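Bear in mind that the values in this text are calculations on the coordinates, not laboratory data. Owing to the predicted nature of the structure, the values given are computational and were not obtained by experimental measurement. Cβ atoms are built from the backbone, for glycine too; each structure is taken alone.
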Structure 1
Amino acid sequence: MSSGNTIPCATCSAPVDFFAPPVGPFCSPRCQMVDLGRWLAEDYRISEPLDYEEIAELRNQLEDQHEAP
């Protein structure tokens, strides 16, 4: 695993490479399915849509990250 891409699994917090095929950012197919089940059971929700200013701020942050050495 590359340390720059290592994050905790969204389900069990085990370290995992974000881009690991075929289940990244999860550590296993089981954790991937648990997360999908949570979305389908509506345990996760998007509280409200982003407004224009929030989208512009996120875009600027991403551009700044890509420009940083």
Structure 2
Amino acid sequence: MKKTYKIDVDCANCANLMEQAAKKTSGVKDAVVNFMALKMTVEFEDGADVKTVMADVVKNCKIVEDDCEIYL
């Protein structure tokens, strides 16, 4: 399953760091951040709990870019 989330991030490099952090999160099959559109598309692994996985994605993204936002 794929879901798209609105994000707020200041620069393209920060968006790239967020994408890499999301991809490394358990339960995420793939993630793509579009800096120009300010959107993150997350593809979840089969059977993953979306709310739990996204909470982990937010935590991991805050580690690499503390002033980013993902609007769940």
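Looking at Rg/Rh (Cα atoms, Kirkwood Rh), point out which structure of 1, 2 has the largest value. By Rg/Rh (Cα atoms, Kirkwood Rh), the leading structure of 1, 2 is 1.
If we compute distance in nm of label points 7 Å out along Cα→Cβ at positions 21 and 61 for structures 1, 2, which one ends up with the highest value?
On the way: 1: 3.0; 2: 0.9.
Across 1, 2, distance in nm of label points 7 Å out along Cα→Cβ at positions 21 and 61 peaks for 1.
If relative contact order in percent (Cα under 8 Å, 6 or more apart) comes out at 42 when worked out from the coordinates, which of 1, 2 was used? Going label by label, the one that fits is 2.
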